[in-house]
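Structures given as structure tokens follow.
Only the coordinates and a few stated rules stand behind these numbers; no lab work does. All figures in this text were calculated on a predicted structure; none of them were measured in a lab. Cβ atoms are built from the backbone, for glycine too; each structure is taken alone.
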Structure I
Amino acid sequence: MKLATIRTGGTTKAVRLDGDALLDLGFPDVGALLGQDDWRDLAATATGTAYPLDGADFAPVVPAPSKVVCVGLNYRGHIQEMGRDLPEHPTLFAKFADCLIGAHDGIVRPAETGKFDWEAELAVVIGAPARRARGAEAEAAVAGFTVLNDITCRDWQFRTREWLQGKTWDSSTPVGPFLVTPDELPGGVRPALDVTLRVDGEVMQSDSTGDLLFDPVDLVEYVSTVVRLNPGDLIATGTPGGVGHARRPERYLLGGETVVTEIQGIGRLENRVVEEKSA
């Protein structure tokens with residue numbers, strides 16, 4: 001199944017892709033749907049109002065997750081381009097829901113940064129509560145996957161050894177358009193999918209999720225050891241090589257660019273970099 005949250009009539013609705021239509025599932029968003037124990041049956045059998053796919057206004061696939069856990073340095077190629085050793089454990093940091101935007105929304109570039117960078121990522125969407133999950137339980141906690149662009153203010157990220165301040169600026173992180181369940185993807189809960197990011201049509205990142213050092217199930221096990229994972233929570237699995245910060249010369253988003261982030265079998269984010277409006 002492919003599930004999404006769309007904006008329509010001043011509100012949001014959870015929908016299922018059915019051909020060229022989006023069927024209303026009777027919940028305000030995908031996060032609310034995932035909070036139901038039988039969400040898979042509810043989503044598969046719903047026959048609500050149909051909205052056209054063409055021109056749909058996608059909200060973040062989960063607009064208000066209780067947590068967004070992100071993983072740094074998880075593709076071998078990216079680790080090497082950043083000049084680091086392969087880590088023994090996942091490198092974790094967090095984002096807040098205020099940074100999330102929809103698949104076609106503008107990426108807001110804050111005036112305070114001069115080093116605004118892109119990071120294409122596969123994101124895990126949690127579909128069941130998980131605490132110290134292992135093996136089959138960790139696999140079952142994966143509702144599916146979505147696309148995320150972990151836009152980063154590099155000059156703020158590296159002010160200190162902690163990364164949060166570079167990672168969670170308001171309205172900066174596109175996520176969506178769909179949650180795709182593992183049964184539709186090669187590799188299931190450990191999918192091997194092509195990841196591509198383009199800036200104004202130029203390929204900047206191109207890799208496969210098969211290059212992940214810690215796969216999605218590994219990450220559910222590790223993160224759920226530290227903190228309870230709730231339905232609708234997101235785990236961003238890390239970015240491949242090709243970020244602007246590692247290029248020589250360095251390249252950054254200055255404003256006005258169109259950034260396209262695409263993962264095979266899941267979908268495409270297309271976002272324009274826009275300046276923050278004055279208060």
Structure II
Amino acid sequence: MKISDILEKKKLTVSFEIFPPKKEAALADVMACSDELALLGPDFISVTYGAGGGTSAHTVKIASHLQNAGVTPIAHITCVSSTKSDISEHIGILKDQNIRNVLALRGDYPKDSGFVSPGDYRFASELVEEIRKSGDFCIGGACYPEGHPESGNRDADLDNLKKKVDAGCSFLTTQMFFDNNMLYSFLNRAQNRGITVPVLAGIMPLTNGAQLKRMIALSNAYLPPKFLALVDRFGENNEAMKQAGIAYATDQIIELITNGIRGIHIYAMNKPDIVRKIMDNISDIVREAE
């Protein structure tokens with residue numbers, strides 16, 4: 001099923017995101033993780049695509065596994081390291097596997113690799129257009145409530161986002177954020193620019209101090225005082241921080257649903273136990289809102 005059809009039928013969607021392993025030996029563990037997440041009844045599960053496309057084969061394997069298990073998958077594609085020939089080949093593989101949902105991303109440059117882009121794609125909007133012309137896909141895109149780290153300002157970021165939507169994105173999924181007001185402000189600004197496709201709120205449960213440091217390095221997300229106080233109090237105790245992080249993510253989600261957000265997208269980080277606890281916390285709320 002296409003995610004655009006799911007979004008048209010439902011008032012609220014809940015989805016998860018997992019990432020494929022770098023090594024073949026770990027693939028079975030990620031498959032098992034995907035099976036555990038599938039049992040939680042998501043509307044779809046997205047499967048990421050490593051920097052430079054390094055895990056693309058595993059992305060397709062996991063997405064196909066999910067589809068065979070009766071779960072709608074969405075496969076990520078990044079273009080920063082790809083030629084048009086590479087993308088055409090990958091789209092052909094997705095077609096062969098009957099995967100019809102794609103999240104089109106520019107992608108990050110592989111770190112410390114001396115990587116030089118082939119140059120066929122500079123922006124995600126170019127990839128969206130290429131996929132749209134190549135078959136009957138539902139195409140999603142990414143957005144940044146607080147602005148892309150590489151954008152000069154938020155207005156320029158919205159201009160680029162509008163190009164991506166106009167190129168063929170049916171929906172958008174946000175980067176992680178920890179203050180819901182950042183999302184509400186972004187949605188108002190996006191609607192004023194004529195961006196009216198559904199926006200799914202990306203929620204990252206931060207459950208240990210080391211994870212927080214990595215996320216800060218990767219994202220320019222604002223960390224509100226309430227969240228910083230929580231980390232300061234529990235960050236050195238992994239079990240306490242795990243419980244606090246689940247509670248914080250749960251509170252975020254409940255407020256977002258209360259305020260009519262169309263979709264909740266949980267960055268599962270391949271930890272089904274954490275997602276299960278969050279889903280247990282919100283199960284009745286989700287059923288009422290659907």
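Given that mean projected area of the Cα convex hull in nm², for residues 37-132 alone, derived from a single structure, equals 6.3, which label among I, II identifies that structure? Before the final figure, lay out each step's value.
Details: I: 10.1; II: 6.3.
Traced to structure II.
For structures I, II, calculate FRET efficiency 1/(1 + (r/R0)^6) of positions 69 and 229 (r between Cβ atoms, R0 = 41 Å, to 0.05) and state which one comes out highest. Working shown, then result.
Working: I: 1.00; II: 0.50.
Top value of FRET efficiency 1/(1 + (r/R0)^6) of positions 69 and 229 (r between Cβ atoms, R0 = 41 Å, to 0.05), among I, II, belongs to structure I.
Once relative contact order in percent (Cα under 8 Å, 6 or more apart) is calculated for all of I, II, which comes out largest? Intermediate results must be reported in sequence, preceding the final value.
Working: I: 24; II: 20.
Across I, II, relative contact order in percent (Cα under 8 Å, 6 or more apart) peaks for I.
Given a computed value of 14.8 for mean count of other Cβ atoms within 10 Å over residues 77-84, which structure among I, II does it belong to? Before the final figure, lay out the partial values.
Numbers: I: 14.8; II: 21.6.
This figure was derived from I.
Given a value of 3.3 for distance in nm of label points 7 Å out along Cα→Cβ at positions 5 and 21, point me to the structure among I, II it was derived from. Spell out each step's value before the answer.
Numbers: I: 2.5; II: 3.3.
It must be structure II, since only it matches.
If you rank structures I, II by distance in nm of label points 7 Å out along Cα→Cβ at positions 189 and 221, which sits at the top with the largest value?
Values: I: 1.1; II: 1.8.
Once distance in nm of label points 7 Å out along Cα→Cβ at positions 189 and 221 is worked out for each structure, II has the highest.
Determine which structure produced the value 4.3 for distance in nm of label points 7 Å out along Cα→Cβ at positions 85 and 261, calculated from the coordinates; the candidates are I, II. Write down the numbers at each step before the final one.
Details: I: 3.0; II: 4.3.
Of the structures listed, the value fits II.
Out of I, II, choose the structure whose coordinates give helix-only ellipticity at 222 nm (-39500 (n - 2.57) for each DSSP H run of 4 or more, over all residues; to 500) equal to -15500 when calculated. Spell out each step's value before the answer.
On the way: I: -3500; II: -15500.
That value comes from structure II.
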